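What follows is a group of structures, each given as C-alpha cells.
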Structure 1
Amino acid sequence: MGMADSPVSSAADPICSICIANFNGIGVIEACLRSVFDQDCGFPVEVIVHDDASTDASVEFVRRNYPQVVVIASQENVGFCVANNRMAAAARGQYLLLLNNDAELFPDALRTLHAAAVHMARPCVLGLPQYDASTGMLIDMGSDLDPFFNPIPNLHARERDVGMIIGACLWIPQTLWRELGGFPEWLHTLAEDMFLCAYARLKGYPVRALSESGFRHWIGRSLGGGKVVSNRLATSLVRRRLSERNKSCVIAVCLPAPWMQLLLPLHVALLLVEGIALAAIKREPAILNEIYWGAIRGVWRMRATLAEARRSVQRNRTIGAAQFFAPVRWFPHKIRLLANHGLPEIR
C-alpha cells in the first residue's frame with residue numbers, strides 16, 4: 001500500500017495513534033515511517049513523532065516528507081518517558097502503539113494487534129514478535145522475568161501471557177494507559193515498559209505476546225545495545241547504569257510484600273558483588289563506580305519518590321503474589337547469559 005492510499009491520515013476519529021519517540025534518528029526514522037505508511041489495516045490511524053531536541057535533521061526530514069505526521073518538537077531532551085506521555089496526551093486514537101524510531105513494522109502488524117485487542121474480553125497490553133533487523137532472527141515474543149527483573153526472552157509461541165512487552169513496539173488501549181498513569185517520569189529512560197507491564201498485571205490486566213506478524217528492530221541504535229546480538233552481549237556504561245537503577249526501582253515499587261523486602265536487599269548485594277567482580281576481571285574501576293555504585297546511589301536518592309509510588313501501586317493491586325510471579329523464572333538470567341555468551345562488552 002502506498003502513501004497515497006494509506007489509512008494513515010488526519011482522520012477525525014483514528015482507531016490507533018502510533019507514537020514514535022525520536023532522538024537523532026535521521027538514519028532510521030525513514031524506514032520506521034515507511035513501515036507505518038505501508039500498513040494494510042483498513043482503519044484510520046494517526047502518527048505522532050516526539051523529537052527529543054535532536055541535533056540532526058530529523059524534524060526537518062519528517063516535516064518535509066511526511067506532512068501528515070503530527071510533530072512535537074521539544075526544545076530540551078526530556079527522555080523516553082516524558083516523550084511518550086506527551087504523545088499519549090495529544091493522541092486521539094482508541095489505542096496507542098508505542099514504537100521506537102529504530103523499529104519497522106511488518107505490513108499486517110496493526111491489523112494483527114487490533115484483531116487481538118478486539119478479541120480480548122478486557123483491556124490488555126499486547127506485543128508482537130521482535131526480530132533482529134540485521135540478521136532476521138527472532139529475538140523474542142515478549143519476555144518473562146527472573147526474580148531480579150532481568151528480562152528473559154520468550155521464544156515459545158504457545159506462551160502468550162508474559163512478564164513484559166518491550167516498549168519498542170507496545171500496544172495498549174488509551175483508557176488503560178490513562179488508568180495506569182502512563183510512564184513514570186522519574187524513570188526517564190529504560191525499564192518504563194517493565195514498570196507499565198508490572199503495574200498492569202498487578203491490577204489484573206493481561207500482558208500478552210502475539211505469535212503472528214512482528215517487527216524488525218535495529219538493536220542498539222539508540223542507547224548502545226543491551227541485548228544479545230550475534231551471540232555477544234554489548235552495552236554501554238550509560239545504558240547499563242540506567243538499566244540497573246531502573247530495574248531496582250521497579251522491584252522497589254512493584255514487588256508485592258514481603259517479597260520486595262526480601263529480594264530488594266539481596267538484589268542490591270548481588271549488584272555490588274557483580275560490579276566488584278566485573279571491574280576486577282576487566283581491570284576497569286569505572287565499571288563498579290559508574291554502573292553499579294552509581295545505580296545504587298541513584299535508587300537511594302529516589303527513595304521518597306519510590307515510597308510514594310509504591311503506596312499508590314500496591315494500594316491498587318487486585319491479584320495475589322502467586323499470580324504476579326506466574327511469569328517469573330527463578331534461575332537468575334545473568335548467570336545463563338554469562339555461561340552462554342561470556343562477559344559483556346562495555347563501551
Structure 2
Amino acid sequence: MAILFSDGHISNVVTGTTCVVFRVMIRAMNSDQANATSPQRVLLADDDEVHRIYVTAILTRGGYQVVQVENGQQALEKMQQEHFSLLVTDWEMPILDGLGLCRAVRANNSNGYTYIVMLTSRSSVDHIVVGLQSGADDYLSKPIVEAELLARLNAGRRLIEMEQSLRRANENNLRLSTIDALTGTFNRRHLMDSLTQELHRSIRYNHPLSLLVCDLDHFKLINDIHGHPIGDDALCHFVQVIRSSLRQSDWIARYGGEEFVIVLTETPLAAAAQVAERCRSTLENSPLLLAGKTISMTASFGVSGWDGAVTAGTDAQKLIALADVGAYASKNGGRNRVTTLTNPIN
C-alpha cells in the first residue's frame with residue numbers, strides 16, 4: 001500500500017524595492033503553512049479489493065486522501081504522473097509485488113523521498129529484513145490495527161515534511177546565492193558561471209551571442225542629492241525598465257555598483273546594438289517618480305559579441321571587458337548613448 005502527497009513549489013524570485021531575500025523567506029513560510037494544512041494524499045497498492053476498502057476507510061478517518069491501485073505496476077505508473085511522498089504497499093501482488101515496487105521507487109527518487117510502509121501477513125524476522133532491505137521504511141503485519149497504522153503513517157509524514165522543508169531551504173539558499181539581494185537580478189557569481197556555459201553552447205552549436213554592459217549615468221549624484229535609499233530605488237527602477245525591453249530568454253546581472261551586464265542569447269551583434277538603443281531610449285523616457293520627486297535617469301551602453309558564430313577560445317571575462325570598454329567610451333562621449341565594438345574578440 002502506498003501513500004503519496006504532492007510537494008510544495010517556490011515561485012521565481014520577484015523584483016522591487018523591497019529586499020528580495022525577505023520576499024523569498026515570506027514565500028517559503030507561506031508554502032510551508034499551505035502544505036501543513038492541505039490533506040495528505042496516499043497511494044494504496046493492494047490486489048485484495050476487500051482489504052483495499054478496509055485500509056482506505058482507516059486512512060480516510062485519519063484525514064488522508066487515498067488513491068487506490070491493484071498492483072505495483074499500476075503504482076509506478078501513478079508515480080510517474082505525480083509524486084507521492086507516502087507509499088503503503090502490500091507484499092504479495094500480481095505483475096509487480098511489493099518488494100519489486102520498493103526497489104523501483106528507490107531507484108528513482110528524483111522528485112523527493114517517498115516513505116514506504118509494507119503490509120503483509122509474513123511476520124518472521126527474515127521476512128521483515130527482506131522487506132526493509134528492498135527499500136521499505138516500515139513494516140506492518142496483518143491483520144491491520146487502525147491505531148497502529150495511523151501512528152506509523154503520521155510518523156512517516158513528519159519525516160517527509162522535514163525532508164521537504166530542508167529541500168525547500170536548500171533550494172532557497174541556492175537561489176539566493178545567485179541573486180542580487182537589492183535588485184533581484186542575477187549576481188556576478190551567476191553571471192560568470194552561466195555566461196561561460198552560454199559561450200560553450202554557442203560555440204558548440206555555431207550560434208551567435210552578444211552582451212551589453214550598461215552603467216547608470218550620474219548615479220553618485222542621485223545618492224548625494226536624494227540619499228542612498230532613493231539610490232536603491234533608482235537601481236530597482238532601472239532593472240524594471242530594462243527588463244521591459246528584453247526578451248524572456250535574455251537575462252540581466254548586476255556586475256557591481258551601478259553597472260549591469262545583459263546577456264542576449266541567439267543574438268548577433270547588429271541586433272544587440274538595436275536592443276541596447278531600445279533600452280537606452282526607454283530608460284531616458286521613464287523617469288523615477290517617488291513621493292512627488294521626478295528623477296530623470298539615463299545610462300551608457302557598450303555592446304560586444306558576434307554577427308556570426310562565436311569565436312572558439314573566447315572566455316566570459318574577455319567578452320565583458322570588451323563591452324565595458326564600449327560603456328566607458330559612451331560615458332566619455334557624453335553619456336546616454338550606445339557604443340558597439342566590432343573588433344574581433346580573440
Value 4.2 of distance in nm of label points 7 Å out along Cα→Cβ at positions 137 and 249 was derived from the coordinates of, among 1, 2, structure 2
Among the shown structures 1, 2, from which was the value -11500 of helix-only ellipticity at 222 nm (-39500 (n - 2.57) for each DSSP H run of 4 or more, over all residues; to 500) calculated? 1
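Looking at structures 1, 2, which one was Cα Rg over 2.2 N^0.38 Å calculated from, given that it came out as 1.40?
Derived from 2, not from the others.
The numbers here are math on the coordinates, done by the rules we state, and not lab data. Remember, it's a predicted structure, so these values are computed and weren't measured experimentally. Cβ atoms are built from the backbone, for glycine too; each structure is taken alone.
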